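In structure tokens below, several structures.
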Structure P
Amino acid sequence: MNAPSAAAPGTATESASIATLVAGWVAATSSRVQITTELVFAEARLAAISLTLMLLMGLLSALFLLGAWGLVVAGLVAAVSRFGISLWITLVSLSLLHALCAWLLWRGAVGLSRYLEFAATRKQFQQVQEVGGDVDKAATTR
């Protein structure tokens, strides 16, 4: 009888130490989840601020680029007018040149849009669906 009574205090001690370890593990896991969640929210906030600033900087960059292009065109108009060419002829010529460049760029963009259709991927999915349909038909006819 001494042996079982000696084992009982050891079991109680082991139970207490396991409970302490489990409680410590739960506390550590909870703390880690909380810290990780705070980190995720902080990084998401930083990403949102960065994206907003990137868009703003891109917009400002485009505005400055348009301003620089306008100054180049104004300088070209001033230079051409020094040669005695009429201001209206210069403006119409530059307008037509800009319209031609815009049209060519538009055609290029429309030509690139064909890559947005994912033609090869859709074809692959259609082949998989056809093969899958054939397998279903073959299984039902047996």
Structure Q
Amino acid sequence: MGNIVGGLAMLGLCLVFWVQRDYSSDNGGLFPDAVMITLAVLSLFLVARGVFWRTETGWDAGERLGWGGLARAFLLLAAWVASLPLLGYVVGGIVFFTLMALLMRTERPTLKNVALDLTVAFVVVGGFYLAFTRVLFVNLPELFI
């Protein structure tokens, strides 16, 4: 049921953004339009998965994050946003990405798991930092010294 609700919510969000788009140049909306279309298609797949893929015991519950875990994840996200002016995007992103990955683990983290999460955090946060600052020319918060 969560896939259906999530997919429909994302479709609705895409629709809201689609009807409000207004670009100042002919090619100014190519990237945002492509992102919205991609999100809409992925949302349709999510809805289809929720409708057609069931297990013998009902809807696929899998390993879900409980309400307490969801609350901790939300608080961690809020703490990351609040720390951006102080820690900057790179340092804060790596710290909070790693903490979120550790929080989402269902088993007790080992040193190998922490090293893997930290490596993934470096690659993902560094990749986004380079994409935004070098390709899209968007300034991201820097470390406050």
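Please state which of the structures P, Q yields 77 when percent of Cα pairs over 23 Å apart is computed from it.
Computing percent of Cα pairs over 23 Å apart on every structure in P, Q gives 77 only for P.
Give the label, chosen from P, Q, of the structure having the highest value of distance in nm of label points 7 Å out along Cα→Cβ at positions 67 and 123.
Numbers: P: 4.9; Q: 3.7.
Of structures P, Q, the maximum of distance in nm of label points 7 Å out along Cα→Cβ at positions 67 and 123 occurs in P.
P, Q: which one has mean count of other Cβ atoms within 10 Å over residues 35-42, as calculated, at 13.8?
Working: P: 10.0; Q: 13.8.
Structure Q accounts for this read-out.
P(r) over Cα pairs in 10 Å bins from 0, in percent, for residues 43-90 alone was computed and gave 21, 26, 28, 18, 7, 0; which structure, P, Q, did it come from?
Here the read-out was taken from Q.
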Origin of the derived value -33500 (helix-only ellipticity at 222 nm (-39500 (n - 2.57) for each DSSP H run of 4 or more, over all residues; to 500); candidates P, Q)
P
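Read the figures in this text as sums done on the coordinates, not as results from a lab. None of these values were measured; they are calculated from a predicted model. Cβ atoms are built from the backbone, for glycine too; each structure is taken alone.
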